Structure I
């Protein structure tokens with residue numbers, strides 16, 4: 001076992017770790033003391049990429065904080081979103097899956113009781129957490145942070161700032177009450193990361209909670225030049241293209257507006273890659289299934305159990321329109337994972353892993369622009385030109 005006592009890097013715990021995308025985002029500038037997930041398939045991917053030493057497979061509710069190693073600077077929890085999602089049943093933090101938020105904070109409180117309280121606690125989830133159960137869940141999240149001794153700072157960051165995927169997510173970064181945020185806090189919200197939904201949710205909080213909210217001051221990243229073309233795998237016999245008739249049916253499901261996008265791409269004479277996802281729309285009083293296409297970015301990835309989980313790639317090349325399902329490797333690229341990341345051999349397992357994950361570049365950016373500075377580490381916070 002490696003002696004970590006001489007390692008000056010900040011340390012972290014990662015709960016609901018999945019395949020370790022938070023670890024990938026934090027990078028070599030951090031050291032993992034402990035990681036946990038309940039899913040055996042995701043655990044196998046984690047161990048394949050990061051090894052066995054730091055990982056524990058099991059229910060977070062059964063963990064005893066007293067046996068967790070060391071003193072973390074950061075504790076991160078991307079707890080399950082199903083009960084908070086707009087597509088879910090609406091059970092919120094009272095649900096069996098999203099309710100694991102409480103078990104997560106049980107560990108945070110136990111660490112504090114053991115005088116090992118982390119300076120930072122971060123949670124990540126869908127933006128539905130802002131409005132779930134009429135705002136009760138967001139209030140519970142903020143109150144839990146405050147009662148545990150942390151000032152919560154909510155942010156919404158869309159992964160499309162870094163990768164060609166629309167994936168807005170709520171992050172709440174909590175700093176210990178005894179640590180001063182200094183110049184890293186703003187006196188008022190800033191629109192880029194504090195959109196109207198965040199401001200409404202904070203405004204709806206009881207006054208006693210609202211006074212603890214911190215508005216983190218973050219520089220805007222430069223515009224991403226990542227495109228869908230950059231995530232597409234080389235055309236090989238292994239790729240399963242749909243038959244011409246299937247592609248024709250897909251095009252026939254498009255509204256005139258979406259079909260016009262395809263026609264424009266065809267007339268341009270250049271190669272174009274679009275992401276197609278299906279939606280049920282109400283038109284003239286009846287529900288119609290539509291195929292919608294974007295050529296600038298993919299829609300939000302889902303797990304294979306989700307209704308729009310398998311997005312379709314539409315490739316226009318040499319005047320021909322072809323379509324196929326997006327591969328696991330392509331979804332991994334949409335999450336910012338490098339190609340040396342080892343995905344599960346099963347395509348469905350790979351899609352489940354990526355659809356449930358945290359966008360790696362978002363974590364990396366938060367690490368450099370907020371988490372490390374809050375720990376007093378010297379990093380560049382220059383605004384993008």
Structure II
């Protein structure tokens with residue numbers, strides 16, 4: 001049986017027909033579905049490029065193929081090409097295919113509508129919360145309040161209709177977007193870290209770092225990671241006499257605005273924007289060189305970057321949004337959009353070696369729950385149950 005999986009990733013196609021991505025969702029990511037299915041078809045936006053980018057990794061190959069949807073960016077881009085997009089998505093899955101929608105997703109919503117129209121089952125992997133994605137301060141768009149309500153309502157309806165629903169969080173998303181009472185359900189993260197991601201022992205701090213380095217990781221295509229909040233907190237720390245610097249890993253269209261912010265606040269010499277780095281060892285080197293990981297997000301599902309930092313035994317400060325409180329204790333949490341509160345939390349943590357040592361051990365232990373071995377059984381069980389429910393539905397339809 002083939003499984004058709006939708007994603008909001010934007011992929012690239014070179015003239016030889018190969019499909020590429022920047023990030024961690026390359027070919028190996030999609031092979032996880034092969035534990036229960038014979039083939040995987042990835043439905044995603046694809047743009048044609050003359051050559052692959054230096055850091056790009058291959059997506060297709062072997063039992064993984066890509067079904068190209070016309071490339072677009074944002075609501076306006078979608079509206080300009082909506083007929084072509086809708087037509088491509090409607091043809092992505094055959095009657096006999098199992099379907100898994102990684103949501104929230106406009107592409108996923110289109111395919112869910114088509115499956116509902118044909119009275120065919122589908123499963124969901126709920127990886128984020130649209131209500132938080134469209135919260136004030138996360139994106140700037142005149143239709144933001146309307147889109148917030150629309151996409152949250154769509155996701156609730158999808159969860160109430162789907163034959164199977166999995167969540168990346170243990171509690172948060174389940175509360176807002178409950179599955180129907182007879183659905184197959186699961187809880188597992190997309191973050192399955194290999195053994196190399198983990199340090200063998202936690203850190204031991206005997207004294208406050210003299211010139212501490214903060215590190216953050218995340219896309220700059222939107223401001224939902226709260227990097228602007230972190231920069232403002234850094235400026236307050238420097239103004240109070242703390243010799244601190246920040247390294248950010250990640251790229252995106254808001255980088256120029258953030259560079260203007262650090263210049264305006266007088267901390268340009270203390271902030272390094274490294275851009276995108278290949279996943280794996282290059283990112284781990286930055287984590288290992290830092291003293292504290294900071295994630296002041298305005299919205300999150302279950303953040304991979306935070307779990308990767310915890311796997312390096314790195315103390316961390318995060319915001320009280322989404323799945324972050326499922327990873328960090330309350331003492332390591334602050335409210336979003338609160339530069340003074342974030343600055344105080346960073347200062348308290350850096351000044352307390354015992355707290356840093358305890359946080360390192362606790363974070364490393366918690367991150368082990370997201371090892372590849374730990375998550376594979378739960379994920380494979382969900383895929384197998386979804387496959388079996390699809391076969392059962394086909395059998396009922398054939399006998400009718």
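I have 1.09 for Rg/Rh (Cα atoms, Kirkwood Rh), for residues 106-233 alone, calculated from one of the structures I, II. Which structure is it? Corresponding structure: II.
Among candidates I, II, the computation of Cα extents along the principal axes in Å that gave 74, 41, 41 used structure II.
Output the label of whichever structure in I, II has the greatest value of distance in nm of label points 7 Å out along Cα→Cβ at positions 90 and 178. Going through I, II one by one, distance in nm of label points 7 Å out along Cα→Cβ at positions 90 and 178 is largest in I. Here P(r) over Cα pairs in 5 Å bins from 0, in percent, for residues 218-329 alone was derived from just one of the structures I, II, and that gives 2, 10, 20, 23, 20, 13, 7, 4, 2, 0; the source is I.
Computing helix-only ellipticity at 222 nm (-39500 (n - 2.57) for each DSSP H run of 4 or more, over all residues; to 500) gives -12000 for which of I, II? Going through each structure in turn, the value belongs to II.
Every number here is computed from the coordinates shown, using simple stated rules; none is lab data. Since the model is a prediction, treat every value here as computed from it, not as a measurement. Cβ atoms are built from the backbone, for glycine too; each structure is taken alone.
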